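J.: So, here's a batch of structures to check.
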Structure P
């Protein structure tokens with residue numbers, strides 16, 4: 001963790017320096033920090049990852065519909081997927097250094113307390129991001145959910161995909177088995193990332209598209225995480241949205 005913080009402190013001036021550059025180029029430059037952190041996790045913590053299903057990724061920008069368990073995916077996805085923007089809480093951008101660098105990535109900023117306004121922002125800002133040639137990453141559960149549990153999968157990603165006329169790509173992973181929410185320690189091992197086939201918006205309503213993606217994640221999680229392999233898997237409504 002110390003190495004990650006130091007890297008962020010050293011790299012944030014670079015992120016600020018490219019703030020006025022074209023967003024796609026800016027994302028690539030800022031993503032170099034993520035490549036360093038993933039290397040550091042491998043060397044210092046013995047934490048690696050493997051990705052299955054890269055052949056499923058469309059050639060043009062689309063919406064990533066991802067399981068959310070850890071801080072790991074917010075870093076690693078910058079090394080796995082093309083230049084991207086995330087849907088995130090506006091308040092995160094006010095965190096010194098880290099938030100400033102995050103702001104330079106031109107993310108999709110929302111206030112989760114205003115549900116209707118947040119949905120409008122996802123669609124409006126997300127469509128702009130896709131038109132820029134970047135992908136959009138959405139964590140439909142809204143917050144990190146510990147292994148063995150599922151949050152409520154909201155339909156903002158599906159609505160954006162349908163409005164923009166782009167595919168929705170479901171992604172499952174077991175990062176929470178090795179890097180848990182609010183836990184300092186990172187456990188050695190191999191994080192498995194599984195990318196599903198794209199779901200195209202033709203003849204689908206947002207709830208239908210959302211359910212297809214959610215069902216794929218629910219079906220896939222027991223295949224990559226023992227925490228989901230029992231009958232004790234729970235559906236939860238988290239009280240926090242961090």
Structure Q
């Protein structure tokens with residue numbers, strides 16, 4: 001297993017898992033999707049619910065009526081496309097109205113928890129972290145992530161808060177922290193376009209995160225940033 005191999009080499013301080021969940025069902029956030037319909041968050045979510053043979057088998061073993069759930073999800077996606085179901089309808093509200101689908105989603109959360117337990121075991125003494133905040137902070141459940149469940153198997157979460165102001169960064173941080181108070185939350189910043197336009201803004205973000213005792217701040221992405229951004233990072237890290 002890859003995680004075990006990396007952990008036993010003795011050269012890595014930590015292992016981070018990025019979108020190691022159901023995020024890529026339809027590609028939340030892709031700028032070049034070829035769907036040509038207004039799906040909204042609900043439609044994106046439903047279109048990405050996995051019905052592979054393994055997910056169907058897991059749900060069936062748990063007593064979930066898989067065929068009915070699949071038909072409900074597919075029908076609703078069609079109705080969103082035709083406008084019979086508004087694309088602005090909140091996923092939470094829709095799921096509450098469809099308890100069998102909620103049961104199906106609960107099974108995939110347990111499946112993901114089991115997988116993370118295996119990964120934590122494979123990592124041994126090497127700290128393991130997981131990215132959160134996808135598709136947005138507080139809505140990780142759309143990707144099958146229950147922060148409390150996974151929190152028993154990771155050493156920390158990493159939140160990419162690629163925002164343009166300290167207030168927005170702190171809002172994202174507090175949203176995640178409220179859902180997982182027992183697990184440290186590290187924060188990633190994007191010190192360049194299109195999020196941050198000057199070094200002063202980056203410095204105020206770092207100061208704000210220090211004020212709430214965020215244990216670790218990282219910067220995305222060394223290989224892509226212009227030299228001025230590296231100068232901003234140096235000044236903000238003093």
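J.: Looking just at relative contact order in percent (Cα under 8 Å, 6 or more apart), which of the labels P, Q belongs to the structure with the highest value?
T.: P
J.: While we're looking at this one, here's another question. Quick check on the output: 15.5 is mean count of other Cβ atoms within 10 Å over residues 45-52, derived from one of P, Q. Which one produced it?
T.: Clearly, the read-out refers to P.
J.: P, Q: which one has log10 I(q)/I(0) by the Debye sum over Cα atoms at q = 0.12, 0.17 Å⁻¹, as calculated, at -0.79, -1.29?
T.: Q
J.: Then there's this: I have 0.95 for FRET efficiency 1/(1 + (r/R0)^6) of positions 77 and 229 (r between Cβ atoms, R0 = 41 Å, to 0.05), calculated from one of the structures P, Q. Which structure is it?
T.: Attributed to the structure labelled P.
J.: While we're here: Of structures P, Q, which gives 29, 22, 11 when semi-axes √(5λ) of the Cα gyration tensor in Å, for residues 69-196 alone is computed from the coordinates?
T.: Structure Q accounts for this read-out.
Read-outs throughout are calculated quantities, based only on the coordinates presented, and are distinct from any laboratory measurement. These figures come from a predicted structure and were not determined experimentally. Cβ atoms are built from the backbone, for glycine too; each structure is taken alone.
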